[in-house]
Structure I
C-alpha cells in the first residue's frame with residue numbers, strides 16, 4: 001500500500017497546475033459549505049437558546065387541556081409522584097414552577113392587556129437568569145407583592161419603578177381577581193419579542209391573586225443537553241398518568257421549528273449545487289489524467305502490472321486529490337470558525353431591524369460542532385468514490401493493443 005500511495009502522490013503532481021486548480025476548487029467548496037453550515041447551526045442554536053433559556057425550557061408538564069385553551073381553570077397540583085418521576089431522570093438539570101395567565105393592567109389613563117407569570121424567584125433566576133435583564137429597580141424576593149414589567153409594556157403604560165399598577169382578571173372557576181402591584185423593576189431582554197411579553201409576580205402572590213392555592217399551569221424542565229429532549233419526554237410520559245401532558249419546546253413553538261426546518265432544506269439545495277460543481281471538477285481532472293496516460297497504462301499492463309493494482313493506484317490518486325482539498329479547507333476554515341464562534345458578526349442598519357422585527361438578536365452566530373467539519377469529509381469521500389467509478393471501469397475494460405497505439 002505504501003508503494004501505491006507514493007506512486008499515486010507523484011502521479012497527481014506530474015501536472016501541478018491542474019492538480020492545484022482542482023484542489024483549489026475543492027478548498028473553496030469546503031470553505032463555503034463549512035462557513036454556511038456553521039452559520040446556520042449557530043443561528044439555529046441561538047434561536048433555540050432564546051426560546052428555551054429565556055422562557056419555555058426544554059420540556060413542560062401541563063394539565064391535558066391547558067395548552068389548547070390556556071385558562072387558569074386548567075391547572076394541576078404538583079404531587080410527590082411527579083417529583084419522583086422527574087428526579088429519576090439523569091438528564092434533568094432543574095425544574096421551575098409557573099402559574100401563567102392574563103390580566104388587564106392599568107396605570108392612570110393607560111390600560112394594556114398582558115401576560116402575568118407567577119414565578120419562584122430563586123428557581124426562575126437559576127434557569128433564565130431573569131435578574132440579569134433588570135435595567136431599573138430590583139429583582140423579586142420571596143413573598144414579594146410587587147411586579148417586574150417588560151420594558152416595552154412599561155413604556156406603553158407610562159410606569160416607572162415604585163409606581164403601582166392595577167391588575168384585573170378572572171380567577172379560578174370564575175372568581176374575580178383584582179389587586180394593586182407596585183413595580184419593583186423593569187426588564188429588558190435581548191430578544192425583542194420578550195420585551196412585549198408582560199409581567200412577573202411571585203408565585204405565592206399569583207396563586208392568591210387567581211384563587212388557585214398550591215396549583216400550577218406548568219412545570220418547566222431544563223436538561224443538560226438538547227439531544228436528550230425526546231428521550232426524556234418518552235420517559236416522563238411512561239411514568240406519569242394521563243392527568244398530565246408532556247410537551248417539548250418545539251411542540252410549544254412550532255413556528256420556530258418549522259422556520260429552522262424550512263431554512264435547513266433550502267440550504268441543502270444550495271450546498272448540493274456547490275458540491276455538484278466540486279464533484280464535476282474532480283471528475284474532469286480524472287478524465288484528463290486517464291486520457292493523457294492511456295498509453296502509459298497500456299505499457300504498465302504489458303510489462304506485467306495487474307489491472308487490479310493499477311486500479312488501486314488510480315483510487316489513491318482520486319482520494320488524495322479530494323482529501324488534499326479538504327485538508328487545505330480545514331486548515332483555513334477551522335480557525336476562522338473558532339474565532340467567529342466567540343465573536344459573532346453584528347448586523348446593523350435595515351438588516352438588523354428586520355432581525356429585531358422577527359424577534360431575533362441582530363447578529364450572525366456560528367457553531368463549531370463536530371458535524372460542521374465532519375460532514376464535509378464524508379461528502380468529499382462519497383464524491384471521490386463516485387468519481388472513481390470512471391477510472392475503475394476504464395481500467396477494467398482497458399484494451400492493451402488500443403492503449404499501446406494511443
Structure II
C-alpha cells in the first residue's frame with residue numbers, strides 16, 4: 001500500500017529532475033507532484049560537480065537534440081539566472097587549433113556553429129587570439145563570445161525553490177528500490193515506504209539504466225561512469241587565462257579534452273581528463289565498488305568499447321596518475337604552464353550511455369513506457385539545456401496521459 005498518492009513523481013533531484021518538476025507545475029498549477037532523491041541535498045552529484053559552463057551549441061550535429069536544446073536551453077538559462085540574480089561570468093570561449101592538422105576540424109565546428117545559431121561565433125586568426133588570450137598558442141581559433149559560466153549549485157537550489165513554491169514536495173533521503181505499474185498507476189518503492197503516481201519521470205543520472213530496468217525497460221543503453229579530475233591554477237598564476245580555452249576535440253571520442261574554465265569565484269580549473277570510474281559515485285581514485293566494476297566489465301558494449309579505444313583509455317589513466325603528464329598535455333594550449341603552477345582540484349562523474357555495440361551515445365536519449373518517462377542519456381550539455389529538456393519531458397508526460 002502506497003503511503004501517498006500523487007499525479008506525478010519525479011525520481012532524481014538533480015538539475016534535470018527539478019527543472020522537469022518546475023515545468024510540470026508551471027504548466028498545470030495544482031498538480032500533486034513529488035520529487036524523490038536518495039541524497040540529503042538537491043543536486044548532490046553531477047549537478048554540483050559540474051564545471052558550470054553554459055555551452056552555446058558549438059559542437060553538436062545540426063538537427064540533433066543536443067544542438068536544438070543546447071541553443072534554446074542556454075538562452076533560457078541565462079535569462080533565468082538574470083531574473084534570479086544568480087551571477088553569470090560572461091567570459092567567452094575559444095576553441096584553438098594548435099597546428100595546421102586541426103584547422104579542417106575547427107572549420108567544421110564553425111560550420112556547425114553557424115547552422116546551430118551560436119550567437120556571435122567567428123573564426124579568428126592568431127593575432128586576435130593573442131588579444132583575447134595572450135598566453136594561449138594557436139594558429140586559428142573559433143571564438144564563441146556568448147559562452148558563459150554559472151554556479152549550477154545555485155541554479156538547482158533556485159529550481160528547488162520554484163518547485164516548493166509551486167506546491168510540489170521534495171522528499172530527500174528516499175532511495176528508489178522498485179517501480180511497478182498496476183491499474184493505471186505506478187508504485188514507487190523506497191526505503192522509507194512507497195508512493196504512487198499516475199505518471200513517473202526518472203532522471204537518474206549515473207543510475208539511469210538501473211532505474212530503468214526496475215520498471216521493465218530494456219537494460220540498454222547502459223551507463224558507464226567516467227571520472228574527470230581537474231587541477232586548479234595557483235591564485236598568482238590565474239592571469240594565464242582570461243576565459244574558456246578548449247582544444248579542437250577528437251571526433252572519435254565524446255569528450256572535449258583538457259581545457260580551462262574560469263569560475264565565478266575566480267578559480268581557474270584545468271581539465272578534466274576522462275578515466276573509467278571504479279564506482280558510479282566514485283569521485284576519488286580510491287573509491288571502488290566491486291559491484292559497479294563487475295557490472296561494467298560484464299557489459300558486452302563496454303568490452304567492445306575497450307577494444308576500440310584501449311590506447312586512448314590507457315593514456316588517460318597514465319595521465320591521471322601524473323601531474324607532470326597532465327600539465328604537459330595542457331601545455332599544448334598554454335606553453336608557459338609549469339607543474340609548480342597547479343594544485344589538486346575537484347572531480348566529477350559523467351554518466352555516459354553506452355549501446356550494446358560499444359558505441360558511446362552522443363545525443364540525448366529518452367524512453368517512455370506505460371506511464372514512465374526515463375532520461376537514458378543526458379550528459380553535457382545537459383545542465384545548460386535543463387529548461388529546454390524539461391519542456392521536452394513535460395510534453396512526453398502530457399502525451400502519456402490516458
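Among I, II, considering only Cα Rg over 2.2 N^0.38 Å, for residues 226-265 alone, which has the greatest calculated value?
I
Among the shown structures I, II, from which was the value 4.6 of distance in nm of label points 7 Å out along Cα→Cβ at positions 130 and 282 calculated?
II
From I, II, which structure was volume of the Cα convex hull per residue in Å³ = 177 calculated on?
Label of the originating structure: I.
From I, II, which structure was Cα Rg over 2.2 N^0.38 Å, for residues 106-321 alone = 1.87 calculated on?
I
FRET efficiency 1/(1 + (r/R0)^6) of positions 98 and 170 (r between Cβ atoms, R0 = 41 Å, to 0.05) was computed and gave 0.35; which structure, I, II, did it come from?
II
Which of the displayed structures (I, II) returns the greatest value of distance in nm of label points 7 Å out along Cα→Cβ at positions 258 and 370 on calculation?
II
Looking at structures I, II, which one was helix-only ellipticity at 222 nm (-39500 (n - 2.57) for each DSSP H run of 4 or more, over all residues; to 500) calculated from, given that it came out as -10000?
II
No value in this document is a laboratory result; all are computed from the given coordinates. Only a predicted model underlies this, so the values are computations on that prediction, with no experimental measurement involved. Cβ atoms are built from the backbone, for glycine too; each structure is taken alone.
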